Structure 1
Amino acid sequence: MTLAELKAHYTEHRQGHVFAGWEQLTEKERAAFQAQLEAVDLKLVNELFEKRNVPFGALPGREYIDPLPVVGVAEVPPSSKTAGELALWNGEVAVLVVAGGQGTRLGFDKPKGLFPIGPVSEASLFQIHAEKVLALSWKYESEVPLLVMTSDATHTETVEFFHEEGFFGLAESQVKFFQQGTMPALDSASGKLLLEAPGKLFLSPNGHGGTLTALQDSGLLAELEASGIKHIFYFQVDNPLVKIAEPAFVGQHIESRSEVSSKVVYKENPAEKVGVLALIDGRCGIIEYSDMPAEMLNEVADDGSVMFRVGNPAIHLFDIEFLKRVTTGRDRLGYHIAKKQVPHYDPITAMAVVPTVVNALKFELFIFDALPLADRWLAVQTLREEEFAPLKNATGADSPESAKALMIAQAHRWLGLPAGSKPVEISPLFALDAEEAKAKMPKGFKPKEPTYLGAE
């Protein structure tokens, strides 16, 4: 699109103000700004503004919400592991890690994936996850693709880190980086695009659901399908305990012909701040803890347990055909609208604006909006002490201290060590599960100092 065509396009959609001050920009700034402007779907932006006061995804009445059936940890048939292993042998599984966030809440000024979480080794989150993928690749003699979703804020540092670390033993071609999409912010009263600075739109990440659309828009989804991938395992970078593409889980997904399968953990208490999976009008969905009415949070079943206790640790397995459906056509995910205070640059007055009240609209896609679109789904219980150590806060719950303690406790369980033993950390290259760990350790092993069990 030529500059004249672009200006006409923006003027037609009542957004011509963004070109104020164009003459003062350098050639490099103009080129970057023009690329930004060409990427914006003005038709979509205008449609979203028109719907700004229409509630999206409001919960139906309580009579339409039921507890979600869950496959328990003891209910996994032996055939499931076999089916999952066959899929891994055949190169049908890819792994996707969501890594678009910074470690700000941890007091860490780098991408969160670089955070050193190994309790003995100080290995980064990225190293631990990459080594799990490497261990799977070795075990099943197939290069399992690792898809790393970044953002504008984390992309460059993340790619550089993988290069510096030699891709943690993975083949460089095995690791695919792609960036989360962005959406412009709008003035909430006029619908005008906001600028961050002269010649620069105010853009923000388009939500965790943007992971799926970015897969499609980047061409990665088509590339994966062409290479024989049928299933994509999804998780977030801040959970060092996640069992990546665990064969039994993959097999359960395949045997049930599920379009979306989710690992779940039971909530420790009604007030725990974790999304809840439930049947919503007969379909699997997730209710954010902040959207859960108090009476539902505290509702109890006949056996005295919490009625809505199926917590979401953000571990999913997607059928690739399903992902194609929800990222294109009629089933494409819809945007949620958030009303925020957004400091911005006014190109007309050439002044910075710092609002004291809500002044802007931001737009996000939520990955859990994909779940109700599935015709076949599966929820499988996992034990939180085995697979859920979220890293969110600098101190207290969900902190580096708590995550490291859970990692050490898991290693002690896997090796049959008594409470109070010296810290032990097990690298994925040593063992991916308790059975493998016990088989490799001599009887009577007792660590005399903090011990890291790495590649043999």
Structure 2
Amino acid sequence: MQEVIPVAKSRPYSSLPVKSVEIESLAKSHAGQVCVLGVDVAKFELIAVLRWPDGSFQRPWRIVNPDELGLLIALLTKLASRCPVTVALESSGTYGDALRQALCDAGIPLRRVSAKAVKDQAETFDGVPSQHDGKDAAIIADLCARGKCSVWSERTSSTPADQEMRYWVRKLDAAQRIKQVWGGKVEGMLARHWPEVTRLVSASGATLSAALVEWGGPAALAADPKALQKLRRFGGHYLTEAKIAALIESAKATAGVRTSEWETRELAELAGHVVAQRREIQACKRRLRQLTKNPDDEGRAAIRAQVPVLGLMTACVLWVCLGDPHRYDSAAAYRKAMGLNLVEISSGQFKGRLRISRRGRRLTRKWMYFGALRWMRDPAVRPWVLRKKARDGGNGMRAMVGVMRRLALAAWNVAVNGEAFDPSRLFPGAGRCRSIAKPKGRERDDAVNAVQ
């Protein structure tokens, strides 16, 4: 069994402040030796362990994050003049980004070590399964020294166009999540004051939101002689005359609790927040459409190739979260990066069920869900979905995950190999789809958390 810190056999993981490190003494006693500094990153503190070629480790250094980053870089620069040094970090969180930038600016080599590899190495490293900052830093350094790492460049290496797309995608996601919060509050009040209306239209839809901003509740709507004309304007061509008549009749005959002055005001204000977020979402989508129109940009060509499979917004999200599909060796690797690969947890006589790993960015699975929902509603794909549900005992979510996994493979193939999208290759028995039905807001939101 390997000694973790051979130079300090008692309390080997006790750390010392980086201000107390005698870098001249270290450089003199190990002149010319290649070393690796493993760093465990936390919000307010970094723990660093230096590993030498003979497998020995220095006592952990304690660095205040980010106040002492400059001091750490100065020490590493001085050490590198005599002992070539490489810094290794885990691939988790954003608290280490300031350190990454400082290392890149100083020209110090930086490597990335998988967080899962660090966890798996915990017991084999010193025979104890526990994990703590000092030990993790030593494991990171050891894995890097043994080549279990990859080059990690500075985050700002992406192009300005990619950075702008990332901005709009994040803004779009934030607006959708905020809209869902306000929509939930509106639906809660409607359940008390106008319970019949959500059977006719979505609580956070454009028509009902605009109506609540205008009237604040069913009583004012029912009393307005111009309600018919206003509802036509709110709903446009999406709202039929029969639906308008049903809304007005529902407002007149509702069994809900009568709203007070303040409840009417609250309902109107909540609906106003929903309307504002809907406008924000539409503005984000318009800008993303503009960003993908450049015909000379190869990256935009990959996004446009994925549109028949996933839709433009989902293709943009995948580009932001996963990068260029050409970076992945296979469609399976692309799918795995989304967290849609299947894993099983079994032990002894217990055999667990297959489930998706859910590793990687939550945003990718959320938008892959939107793309899968559109296909599941399509008449040409629905027979495949029904057969899948029947095989799984009526479990619709398993069918949903099956559609998502197949769409992930198709998205890689159309972007990398330039293949035309053919639904019949993904869903046996499905022909070329005539149209893709858009999901309703409530149906879209109900199950999205299951795949995040």
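Please treat every number below as a calculation from the coordinates, not as lab data. Keep in mind it's a predicted model, so treat the numbers as computed, not measured. Cβ atoms are built from the backbone, for glycine too; each structure is taken alone.
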Worksheet, complete the sentence: Ranked by mean count of other Cβ atoms within 10 Å over residues 242-249, the structure on top of 1, 2 with the greatest value is 1
Discussion item. So if we calculate FRET efficiency 1/(1 + (r/R0)^6) of positions 186 and 386 (r between Cβ atoms, R0 = 41 Å, to 0.05) for every structure here (1, 2), which label has the highest result?
Written reply: 2
Discussion item. Matching task: 40, 26, 22 is the computed value of semi-axes √(5λ) of the Cα gyration tensor in Å. Pick the structure from 1, 2.
Written reply: 1
Response to the item:
Output -16500 (helix-only ellipticity at 222 nm (-39500 (n - 2.57) for each DSSP H run of 4 or more, over all residues; to 500), calculated) maps, among 1, 2, to structure 2
Response to the item:
Computing mean count of other Cβ atoms within 10 Å over residues 314-321 for each of 1, 2, the value 24.5 comes from structure 2
Fill in: With relative contact order in percent (Cα under 8 Å, 6 or more apart) derived as 11, matching label from 1, 2
2
Fill in: Comparison of 1, 2 by FRET efficiency 1/(1 + (r/R0)^6) of positions 34 and 178 (r between Cβ atoms, R0 = 25 Å, to 0.05) - largest value held by
1
